[in-house]
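Some structures are shown below for you to check.
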Structure I
Amino acid sequence: MIRSTMLASILATTLGLALATPAAAHFQELLPSADVLPEGGTVDLDLVFTHPMDRGPQMQMERPARFGMLRDGAMTDLAPGLIEVLDGGKSAWRASVDLKEPGVAVFFVEPKPYWEPAEGKYIVHYTKVIVDSYASGEGWDAMVGLPVEIRPLTRPTGLWTGNVFTGVVTKGGAPVPFAEVEVEFVNDGSVTAPNDAFVTQVVLADANGTFTYAMARAGWWGFAALTEADETMKSPAGEDVPVEAGALIWVKTTDMGKAP
């Protein structure tokens, strides 16, 4: 009887700890080799589905449903140029794009839905990043028209460490009041979080869907506004489950006195 009681207590404690431990935040990375190309040229882009601050684990990423570029109001399909990259048996993707003319390119990806059994839902993170060729400073606020998307109010290129980034969370083109925005830094191994509370920062948008965050370190920062899609999907077991529709944007900061 005592043994059964002790076992029950251990199981209850283990379950309590599991429920108390926050789930690691999934982020769809879309990271270019540079945010500004002072003299134009080729930019390399890496597409990885992972946990940036924890430096993994990396999740399997199927070939994206869409991958493209918005430039001067014109859309370009970049999916044919994607190259699969295997890391630990998990697929990621890479592409190179030549930006010969001055102006901003808005790169975006719509990944295929990812089934997350631990959360009982599918995840689709509509992600974008801005690259400015010849440091033109123009067109950085152009919207792709994704189902959920962050409209930058701060120019997301040429930012110093310590600058703030402000954006508006939109769904179907309309602001999302009080949207929750998760923020993570792409850790190169130089940062050790004191505890899990520091891994994923969280801010709430205001009544107009606007949020602001100060970036404390040089490198890439991801902003993920998580919403629930209007439609459900069938789980592998055939049940109707929710879909997490995330709007992501990536922003780079640079220390003063250092080359980007």
Structure II
Amino acid sequence: MNSKGIAICITSAKGGVGKTITTLNLAGLYETLEKKVLIIDFDLASGGIATSLNVNVNKSIYNFIDDYNNNRYKDFKDYITKYDNYIDVLASPKDPRQANKIDAKYVELVIDKAVYNYDIVLIDTSHILNDINISVMDLVDKLIFLVTNDPLDLKNMRSILTILKDINYNNYKIVLNESIYPFRKYFSLYDIKNIINSNVDYVISKDFYIKNIDSIIMDGKIITLDDKMPILFSRDYTSLMQLISDMYNEGVEA
């Protein structure tokens, strides 16, 4: 592709809210629109994208940066792992010691190479506001914050949103993921909006809870690529399709 793609970061205020699964599901939906997608796993110390997809990684983000620094770099595609005809992966390092050697100053280089090779770049991160993740948030076109119906998560989300407002971030959307804890309903949607002092832009309902999610992950599958999804999860399928369309259109307009 010749035009610049859209970079979208999926993040949160707390771990265990479904970032990786959501990232994969969004990738699957973009594939249904025939968009070429790269998933970058910037959860450097404990990323799970490659493991979830059962792909064999030969080179990771660390190899790309190391080769670039030592004049061995030739082509960005040399560091990409293929999942299918539309979805590729730039994996996190297998060795945590390599993750510690990756400096935030290289984030821009990685994202810049990615957006000129793909229509959509989805970036999975940890919830920790370290230099790497802050750099990612600064450089992407759009941010998706996942939040759950959990008191600690909501309090953390409120704090982060306060910071974002102070630094004039306005390129984010908030997604309430009710499917991660379907049997916990501490607060109503009205309560959640008041707690975080912000609107909730999209909701993944408790109906999207999938009992056999572990077996799906073990098989390396993406739920949204299942032909039955639009029928079995029609409401959430519509919500997620609206989300990816908005992310793409707003990213292009920006």
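Just so it is clear, none of the values below were taken in a lab; they were calculated from the coordinates. Just so you know, these numbers come straight off a predicted model, no measurement behind them. Cβ atoms are built from the backbone, for glycine too; each structure is taken alone.
Given a value of -12000 for helix-only ellipticity at 222 nm (-39500 (n - 2.57) for each DSSP H run of 4 or more, over all residues; to 500), point me to the structure among I, II it was derived from. Derived from II, not from the others. Mean count of other Cβ atoms within 10 Å over residues 126-133 was computed and gave 24.6; which structure, I, II, did it come from? Considering all the candidates, the number was obtained from I. Each of structures I, II was scored by FRET efficiency 1/(1 + (r/R0)^6) of positions 46 and 70 (r between Cβ atoms, R0 = 30 Å, to 0.05); the highest score is held by I. Each of structures I, II was scored by distance in nm of label points 7 Å out along Cα→Cβ at positions 190 and 238; the highest score is held by I. When relative contact order in percent (Cα under 8 Å, 6 or more apart) is compared over structures I, II, which one is greatest? Top value of relative contact order in percent (Cα under 8 Å, 6 or more apart) goes to structure II.
For which of the structures I, II does the calculation of distance in nm of label points 7 Å out along Cα→Cβ at positions 118 and 134 return 2.6? Derived from the structure labelled II.
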